[in-house]
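Participant: These notes open a run of structures that come right after.
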Structure P
Amino acid sequence: MTRPPAEPGDRLDRIDTPALLLDLDAFDSNLERLDRALEGANVSVRPHAKSHKCPEIARIQVSRGAVGICCQKLSEAEVMAQHGITDILICNQIVTPQKIERLCQLSLDIKVSVLVDDEANIELLDEISREHQCTLDVLVELNVGSNRCGVNSPESALTLAKRITDSTNLRFTGLHAYQGAAQHSRTFNERKSSIDHAALIAKKTQELLQKNSIPCNYITGAGTGTFELEAASNIYTEIQPGSYIFMDADYQKNLNQLGNPINEFKNSLFVLASVISHTTPGRPIVDAGLKSLAVDSGMPRVFEDSATYISASDEHGVLTTKVSESFPIGSKVRLIPGHCDPTVNLYDWIVCVRNDQVTNIWPVSARGASL
């Protein structure tokens with residue numbers, strides 16, 4: 001890990017750049033907003049840690065009532081377990097023998113669950129867990145519209161659920177029904193239509209399983225863009241929002257029922273950059289480029305609103321502005337990432353600030369955990 005870009009007590013202008021900045025007031029507001037949104041809803045919350053990869057944030061989420069966390073990779077789960085998180089759903093398929101052996105070892109220390117969508121994978125999970133004398137919790141993943149992983153029919157899900165229940169060392173836990181493609185559908189009606197369809201598939205699968213004497217009381221899914229729809233469906237029993245704690249420039253392009261940009265969650269995550277060159281009036285250059293920001297969802301937005309980030313190279317970002325005097329050499333600029341998850345994965349540290357003063361430095365302990 002690199003050395004931290006700041007120390008507690010530093011003011012904003014003392015932070016080395018580029019740095020990953022967390023505004024704690026906005027972060028706290030986002031945590032509270034999720035709680036308010038779910039008042040009266042009969043669902044559990046299992047936030048997705050792929051957004052932050054930070055055990056300190058995971059512990060905060062659990063302390064506020066989350067039943068556990070989601071991880072996308074086994075190595076992420078191993079890091080979180082090492083830091084005291086004891087209930088983890090790996091929202092992915094674990095298919096190679098060496099990874100399954102690691103999964104079995106992890107299951108001896110914490111409660112861990114995994115997804116399947118293939119019968120041969122179930123057989124290998126059962127075989128290796130039997131060798132390691134452990135029992136694995138397994139969910140069948142449904143393809144509810146993302147067309148990524150997951151079985152394509154309730155009947156296929158039933159076949160896998162039967163195979164799990166017939167195994168010696170696997171325990172059928174429920175269904176995973178995440179509609180990832182709907183998270184950034186811009187209009188409310190588009191998102192609602194997608195989640196109505198996903199919930200219908202999950203319900204039909206649940207009914208088919210129960211008709212065949214396989215209890216299914218656990219259906220998990222949902223993300224920041226749609227979680228209120230899944231929570232209101234009376235089908236989902238658990239939701240998995242991740243980006244809500246940070247928000248990013250792309251999520252904030254989503255529109256609410258009135259056709260207005262959604263603003264209930266605040267931007268709390270920024271890349272702090274410095275102006276390092278300004279030889280051409282109206283074109284300041286900052287020290288945050290492709291190695292500091294994920295641009296798969298577009299260029300970052302300049303929080304100050306008096307400039308626009310127009311292009312990126314490896315270590316440079318080009319801004320344009322009509323107020324050149326606001327961007328002298330050495331001045332700091334806060335950039336809102338287009339996509340928070342892969343941006344976080346570029347940093348070793350999260351610099352926590354309140355009232356423009358550093359309060360904490362949190363390690364991104366699962367950075368690069370991709371195995």
Structure Q
Amino acid sequence: MDASLLTNPEFWNDPQPVGCGFIPDLPELAGQVLFETSGSSGTPKSVALSKQALLISAAAVNQHLRVTRASRWGLALPLNHVGGFGVAARAYQAGCELDRFTPRWEATAFGTWLADAQISHTSLVPTQVHDLVQAGLRAPATLRAIVVGGGRLDSPTGQAARDLGWPVLASYGMTEACSQIATQDLELLDQPYQSSPIPLLPIWDARTTADQVLSISGPALFSGYVSAGVFHPHGSSEFLTSDRVDLQGRMLSPLGRADTRVKILGELVDPEAIERELVAISKGRFTFGKFAVIAIPEERAGYLLVPFFDSSVPQTLIDTTLAIYQAGAPGFKRLKPAVTLEVMPRSELGKLQRAGLMRIYQNHPAIVP
């Protein structure tokens with residue numbers, strides 16, 4: 001899709017549905033934009049978002065980040081993901097300029113483009129921020145805010161980015177909400193970086209279940225799902241997500257997906273909580289996206305907990321951290337020997353693919369220590 005089309009009023013007024021892949025000819029899809037997703041079950045489907053909802057979300061983000069007609073949004077994410085599409089929607093809603101970074105991602109080229117195009121606002125994923133830090137690049141003076149989504153940016157990397165002048169702000173969102181649900185305030189840029197808590201945007205209300213699973217309501221909710229050529233309307237003012245959060249008033253701290261928790265020897269275990277524990281033990285030297293703890297189905301115990309590491313993580317750090325963890329972990333939370341991979345499976349946005357790690361473990365037994 002051409003990003004320039006999304007800044008044209010004709011696109012937003014056209015009732016013809018748009019999206020990647022097959023779009024069924026259904027009257028319910030008029031004015032909808034479809035985004036493909038595998039969902040937690042892995043079954044291919046699309047999320048239908050109305051153009052009205054996308055612009056409501058765009059207006060909320062623009063107001064939160066103080067975007068004006070004089071601002072300039074920079075697009076460095078794919079348009080077939082709601083994070084990238086949302087950037088274009090914000091430029092249109094604000095009536096400001098939109099520039100797109102078209103080369104293959106590379107940190108130095110991106111930094112040069114930001115300065116040359118005088119970008120004031122952009123959205124990135126944690127992997128991209130990590131690359132900017134690793135390259136030791138300083139941010140251009142025109143840049144006012146970077147919304148970081150698509151995963152958690154760990155505190156050491158976030159602080160290193162801020163030290164180099166990159167105005168990174170943690171956010172939390174999902175496709176079903178037209179991107180952002182919660183985004184940190186610009187005032188936090190003068191303070192040490194923390195990945196949470198994150199304030200809800202004004203258009204969203206939220207509550208949690210007894211198990212801390214997040215439920216949201218607001219005017220930018222999705223219209224429904226499309227699967228196998230059939231539209232399944234959402235049909236509710238509220239959406240129960242699959243994410244666990246700590247919600248204090250309107251401040252949200254993500255705790256991981258509820259559907260990643262498993263029973264091991266009869267005990268409920270959260271692999272993502274173990275990851276956070278390992279980051280704490282390593283004193284921040286383990287960074288999210290460079291490792292993961294995966295629950296592998298096993299007949300006797302129910303699941304095995306296998307830690308995977310990118311080859312860039314020092315082996316001595318892995319050994320020391322895991323030894324400390326194992327010494328204090330009850331039997332059902334003990335980890336199997338670590339697996340180190342030269343290339344970790346990642347999505348188009350650079351997000352670590354947990355299902356891919358499970359397949360590697362199950363299909364390539366030679367890698368298992």
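Computed from the coordinates by the stated procedures, all read-outs in this text should not be read as laboratory data. None of these values were measured; they are calculated from a predicted model. Cβ atoms are built from the backbone, for glycine too; each structure is taken alone.
Participant: Determine which structure produced the value 6.0 for distance in nm of label points 7 Å out along Cα→Cβ at positions 135 and 327, calculated from the coordinates; the candidates are P, Q.
Facilitator: Only one of P, Q returns 6.0 for distance in nm of label points 7 Å out along Cα→Cβ at positions 135 and 327, namely P.
Participant: P, Q: which one has mean count of other Cβ atoms within 10 Å over residues 335-342, as calculated, at 14.2?
Facilitator: It must be structure Q, since only it matches.
Participant: Could you figure out which one of P, Q the value 13.6 for mean count of other Cβ atoms within 10 Å over residues 15-22 was computed from?
Facilitator: Computing mean count of other Cβ atoms within 10 Å over residues 15-22 on every structure in P, Q gives 13.6 only for Q.
Participant: Looking at relative contact order in percent (Cα under 8 Å, 6 or more apart), point out which structure of P, Q has the largest value.
Facilitator: Ranking P, Q on relative contact order in percent (Cα under 8 Å, 6 or more apart), first place is P.
Participant: I have 1.01 for Rg/Rh (Cα atoms, Kirkwood Rh), calculated from one of the structures P, Q. Which structure is it?
Facilitator: Comparing all candidates, it corresponds to P.
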